[in-house]
Structure 1
Amino acid sequence: MAGVKPLTIAFVSSHARNGGSERYLETLLGLLDPTWPKQAICLERGPLADRLVAAGIPTAVVETSGSPQRILAAGWRLRRLLRRMRPDVVHANGVKAALVSVLAAAGTRIPVVWVKHDFSWDRALGNAIAGRCRLVVGVSEAVTASLRDRSRVRVVPTGIAEVDPGGPVAELELPAGVDVVGVFAYLHPRKGQAELVEAAAQVLERRPGTQFLVVGGDAPEALDYAAAVRARVDELGISAAVTFLGHREDAAELMRACDLIVIPTVEPGEGFGLVALEAFSLGTPVVGYAAGALPEVTGDCALLVPAGDHAGLADAIVRVLEDAGLRARLVECGRTRVRERYGLERWAEQLADCYKDAA
């Protein structure tokens, strides 16, 4: 980060949960020059806000929802915070943060940089928000495809730290020698745990000893979905083979314990696919749906099938479990891809350049 003019940045986060966009922001804040003044504003209460406070980052909570009245009220409250802080740049982490930020910054000279993580509010509203931002930084080409004004669009893929694939492995209360398949995401219809359950039933017909780990907490807005996934496991008679572990802080150790990771995100798909890179870095092969940015992020290093194809997903899982040569190729390809394309320093430096250009 040397040589970059110190900037005062307000980081506005749409969410404060344990999702990928929150981890993105938390990691980034730890990488930026510590002499840069920073202020975090979360648009909901949650564990992210608590962790930022514990890390010594000034953090405010401006609670809002998706209703127009609450959005406008949050914009007004954020405007008052920005007037006191006088930042050089606002980093809007997510579409709701971008909408609230452009409302708060209207009539000021404070530039907004919208970091676009997914496909939420795409088309007309997304383009309207983008038109009021100085820059839109997409985490992938896929999430920026709907934006018409390409002059203000940048693509900066998320970085990830290289880790030791031989690090600690979670101890699982499972029979020795069984195949372990994991899905890592909060339980939400977009994340496709229901897809994995349908494929799991087919896998178990061919490989009866396989065990499936569902790692991730229940999304508060999708509790009915989480209940339906669990009920479907019981209905299919596979509850002995599927374990719901909830949110876990030892996710890396659990990934090491898996023989493969499944990313069954349904259309429009992953905006990036950080779990895939984490699995690559840990030396765990990946299969999933070829939706959203996942093909862009994984390249030839994952075995992907068309979204919604339960039989194809089951076939991909069985193929990777049974083909040691394929597993080895995917693992080596993934490690190389992370090392060459997704370094943390490159990511942080590219974002710092975006802030500098916006200011």
Structure 2
Amino acid sequence: MNRGLLRIDFGLLMPALVLLILGLTGIFSLSFELFKAQLFFSVIALFVFIFFSQVNHQFLKSFGTVIYIASIIILFLVLLFGIESRGSTRWFEILSFRIQFSELLKPFLALSLSSFLVKRNNYSIKSFFSVLVLLFPIWLLIFLQPDLGNAIIYFLVVLFLLLIFGFPLRYFFVSILLVSAFLPIFWKFLREYQKQRILTFFHLRVDSLGTSYNAIQSVIAVGSGMLMGRGLGQGTQSSLRFLPERHTDFIFATLSEELGFIGSILILIAFIFLFYRIFLIYKNSDSSFSKVFAQAAFFLLLVQFFINIGMNIGIMPIVGVSLPFVSYGGSSLISSFILLGFLSSMSKGADSKDVLEIK
């Protein structure tokens, strides 16, 4: 893969830039103020990507324990001193900017988990449940904010990573039984609106003006775009505000309505190229740590991609998950580019291996 003077992996950067431009286009059609803010975050995210792409990932590997402990402290402080908005306490305000640490910590916790698995380097039941025990305080602190979307993401990513790492299937069977036993308790602690969102998924048209409203409007927006779309700023569901959270959770529906099937396919193709490049980094890397982190990064982006688009087309419950690189939000955008920065740093070794094989 061609690189510049800074040895940046353009195979990672280019599809991310396509997604970023599509997201900025959709946000511009909705609000110029939001567009300016997202453009500012985009510039920061690109600089952050360049910075972390130059960092020695083997050096970062040694800070796995420190990252984990610091993450717990930060998430605990968010619950105590964070800013409350719409009944959730998820943000710190620093220099007039709101930072959502449940988003920003994702790439760092992926590093921490990868470091832990590589150091253990075995498939014992002790190692398996050690990971779940370590996940629990992180998951609980995010769930209590409450942030059901990110709580689900963290759980699924860890589960998929443990599965692909090679732990026996019987461990997962036991874990599923244990989780199932605690589901009634989990349900009891959900907020009422979270329960309604889950129930609405199974009965989409029970209350078309209430709990089902978001899901129905999103499906209408996606379908009304047809092949070529209605045009930027011409979408009835998004521009006329029938579609809630049209710049964040439902940005895919906004773009589908305005750019049509063509715009939707562009988003899907860009993600496919991005996932393929991450797979190549995993495949070609000689470092066990890089391989595990590439797997973690792959699932981290894939789970968000699948849940968000699934929400937008009505095949997943609405749980408040952003679409990486596309949805409005500085924390999510910067977090995604930090993740790519780490991968770009790790891909240097993979590229070097390819060159040696050709010679």
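Rule-based calculations on the coordinates, nothing more; no lab input. Owing to the predicted nature of the structure, the values given are computational and were not obtained by experimental measurement. Cβ atoms are built from the backbone, for glycine too; each structure is taken alone.
Sorting 1, 2 by Rg/Rh (Cα atoms, Kirkwood Rh), for residues 36-243 alone from high to low puts 1 first, with the largest value. Source structure of the calculated read-out (FRET efficiency 1/(1 + (r/R0)^6) of positions 236 and 276 (r between Cβ atoms, R0 = 41 Å, to 0.05), 0.95) within 1, 2: 1.
Given a computed value of 2.2 for distance in nm of label points 7 Å out along Cα→Cβ at positions 148 and 180, which structure among 1, 2 does it belong to? Going through each structure in turn, the value belongs to 2. Using the calculated result 29, 56, 15, 0 for P(r) over Cα pairs in 20 Å bins from 0, in percent, pick out the matching structure from 1, 2. Of the structures listed, the value fits 1.
Computing Cα Rg over 2.2 N^0.38 Å, for residues 164-299 alone across structures 1, 2 gives 0.99 for structure 1. Name the one structure among 1, 2 that helix-only ellipticity at 222 nm (-39500 (n - 2.57) for each DSSP H run of 4 or more, over all residues; to 500) of -13000 was derived from. Clearly, the read-out refers to 1. Structures 1, 2 were compared on relative contact order in percent (Cα under 8 Å, 6 or more apart), and the highest value belongs to 2.
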